[in-house]
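Novice: Given below, in the form of structure tokens, are the structures.
What follows draws every value from the coordinates through simple rules; no lab data is involved. Here the structure is a predicted model, which means the values were calculated and not measured. Cβ atoms are built from the backbone, for glycine too; each structure is taken alone.
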Structure 1
Amino acid sequence: MFPFHRGTALEPSCVATARRFVDQTLTAWGTLEHAFDVQLVVSELVTNAMRHGGGAAQLRLLSHRAELACVVTDNSQTVPVAAAPDVFSEYGRGLRLVDALCTAWGWLCPEGSRKVVWAIIAN
């Protein structure tokens, strides 16, 4: 688990920190073959938490058998929405990338004012 500090949860540098956490965790688990995909998914989820979720609060990586789960908690209950495709837009492709790379993704609002967005990658 990686907790984001309140002062940096809205800073772009927290995405790089999350990617380093992915590298360290996957190295420790010996599952580096999917590191690029996991980094990309985590980058998108953390960026969405920064832009639309009031800041990233926590990142968890879980491994079970042939699957890796990326779980990002943010400070909002706003439902994530995959934007309609627009080749001219600078933003809006993140959840489409997550959907393309993952076997499943979704969200929960388990408590108060927070949301959990999760994505599963086949290992």
Structure 2
Amino acid sequence: MIDIALSPLPHTWLIDVDGTVLQHNGYKMGGDSLLPGVREFWASIPLEDVIILLSARAVEYMPSTLAFFDHAKLRYTHALFGLPAGERIVVNDAKPSGLKTAYAFNIARDEGVRTLSVVIDPTL
């Protein structure tokens, strides 16, 4: 289990869709399905946080994919589709206090997020 220790400040989550939340290319093979641990992981994200979905799926699949999220009751704030399939790079400044302001977790495709655990640490 990987504990993600975060400050009590509001957060921005950049979450890939295929192979992380939904089965990779499931929409091309009969329909989307949630991967293990997604519901529990989503429930651990504080309500005031922003969730931005990222996907290399063509923009034409955005309405049906977001309808799946809505039906599954997985909230999101924004969604970006039609992105390149290569690396996603986050660049952010560190707080003067030393608080890290960017994290990245690479998980095995289609294994879900059951190995990630969100912990709010009020001392950060």
Structure 3
Amino acid sequence: MSAGDALRARRVYEPPEPADGARVLVDRLWPRGLSKADAQLTEWCKDVAPSTELRRWYGHEGERFEGFAERYRAELSQEAARRALERLRELAEEGPLTLLTATKELSASHVAVLTEVLREGL
């Protein structure tokens, strides 16, 4: 099994599972109503999240997802995001990695794009 096979995305509000491995929150903002103890995070990786400006522009409007994904990929090439991506790749190579987000629609979120980017680099 390759490192990319052990990479998955879940909502941070779902209870932790043994198969999660390293649990990393990849949102810029802390999820509402969730205690740090309940989250059971390995790390909180804010630098890999979309900028506030990009997040607000997108607003989870489905017709903007393609443009959002393109702009987000561009943001991921910036220095702080590149370092954060490298850290996530290290965790993925060590074992299972679960990217966590408060976003309701995972397939139309930054986590879907981030998962693709990480798999391309593994």
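Novice: Quick check on the output: 1.3 is distance in nm of label points 7 Å out along Cα→Cβ at positions 31 and 71, derived from one of 1, 2, 3. Which one produced it?
Specialist: 1
Novice: Comparing 1, 2, 3, where is distance in nm of label points 7 Å out along Cα→Cβ at positions 39 and 111 highest?
Specialist: Looking at the calculated values, the largest one is 1.
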